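The structures considered in this document are given below.
Each reported figure results from applying straightforward, stated rules to the coordinates on display, with no laboratory input. Keep in mind that this is a model prediction, so the values were computed, not measured. Cβ atoms are built from the backbone, for glycine too; each structure is taken alone.
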Structure 1
Amino acid sequence: MTDQPSQTAIDSATRRTALRRAMIAARLALPAAAHRSASAAIRRHLEEFLLPRPAGMIAFCLPVRAEVDCLPLIDRLLASGWQAAVPTVVTRAAPMAFRTWQPAAPLTVDPHGLPVPATGPAPAPDVILLPLVAFDAAGYRLGYGGGYFDRTLAALQRPVLTIGVGFDRCAVADLVPQPHDIPLDLVATESGLRRITPR
């Protein structure tokens, strides 16, 4: 007999879907000047935090749907000796792989139609910048609903610093995390970096 999802699980999934749609719509509606200003502030906070650290491998996502564009930050880090990678969906419903990224890297699309490098594998990252649809004070993140980052973080063989990247308007009181959800270490918004204190 197949297990059926509980009503609580159904209600939670419905709530998250509605919140995801509302948050993405609000982000897409952000005026261009406000988006540029907030994005520049976010990159500045990240640069001030990351540049003093030993250079390592940083993973980031190429921006879609009016996400914060981290490319200028990545260029600055590359010039300081860092390496970069893009998390890439290779197989649906599985952990992502990391592909090396350089400004001239040729691009392709993943199974969901998102831009990714058409390059070889990269080592596991030291830092991952995760785009935020929404986040709460406990560091839980709402993404696009595929669960890819949670699977990927759970599969990594060594610790990695996770930083959610989004706008202040992404903050919500409580996302009511699911058992598989993994909290972030930090959240970067235009207001600054928030270090997450575990519950």
Structure 2
Amino acid sequence: MNESVAGDTVAAMFIEEPSTDDERVRARYEEMRSEMGYVMNYARAWGWVPDVELAFRQARMKLDETTALSPRERATIVVASVATLEDAGCSLAWGKKLAGLTDADTATAVVTGSDSTTMTARERALARWARDVVADPNRTTREDVAALRTAGFSEREIVEATVLVAFRVAFAMVNDALGVVVDRQLVEGAPDGVRNAVTFGRRP
């Protein structure tokens, strides 16, 4: 859907869409229609490098399959990361996921950078770490890492959390730089609190 959050038809991004004559692009679109019911706008940008997009997804999935971080913790990391980056699309999509794993108030708190009483000590530590890494990775300290250990994270989990931040920021940064429009479905599907909190990012 090449639609804006207001429902007006606009270009999906700053660049042209790749041709579906490329079997890899066509297969990815069909896969997404089967899973989501529509082709997300970001897929139109990444369609220019389908092999890279596939390898990137596989690397992220490998981390998901092997990490000791829970789905709720991973969602917290992603939402804190993309909200700090001010990426609207991922904040809406992952805000909805986090709300499903917790509740809408918790997801909204992570989007806005607030603490919630429903968050565990581990989740609060992860959210702070994600925000610090996105804001300026060169300003993190030994004390910041020590705080993660105090919250109960192993060395491996600390690395996994940091890699997850980097993966999500890289993905969102490509979409934002190329002007990928937020899908209407993401806006409509997000909880009210999350939708109202996402006042940042590229708007059509």
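A few notes on this one:
- With distance in nm of label points 7 Å out along Cα→Cβ at positions 21 and 53 derived as 3.7, matching label from 1, 2: 1
- When relative contact order in percent (Cα under 8 Å, 6 or more apart) is computed for each of 1, 2, the one that comes out at 21 is 1.
- Of the structures 1, 2, the one that 9, 34, 36, 17, 4, 0 was derived from, the read-out being P(r) over Cα pairs in 10 Å bins from 0, in percent: 2
- Among candidates 1, 2, the computation of helix-only ellipticity at 222 nm (-39500 (n - 2.57) for each DSSP H run of 4 or more, over all residues; to 500) that gave -20500 used structure 2.
- Value 0.65, calculated as FRET efficiency 1/(1 + (r/R0)^6) of positions 29 and 93 (r between Cβ atoms, R0 = 35 Å, to 0.05), assigned to which of 1, 2: 1
- For the structures shown (1, 2), distance in nm of label points 7 Å out along Cα→Cβ at positions 125 and 165 is largest in 2.
- Origin of the derived value 36, 25, 18 (Cα extents along the principal axes in Å, for residues 117-172 alone; candidates 1, 2): 1
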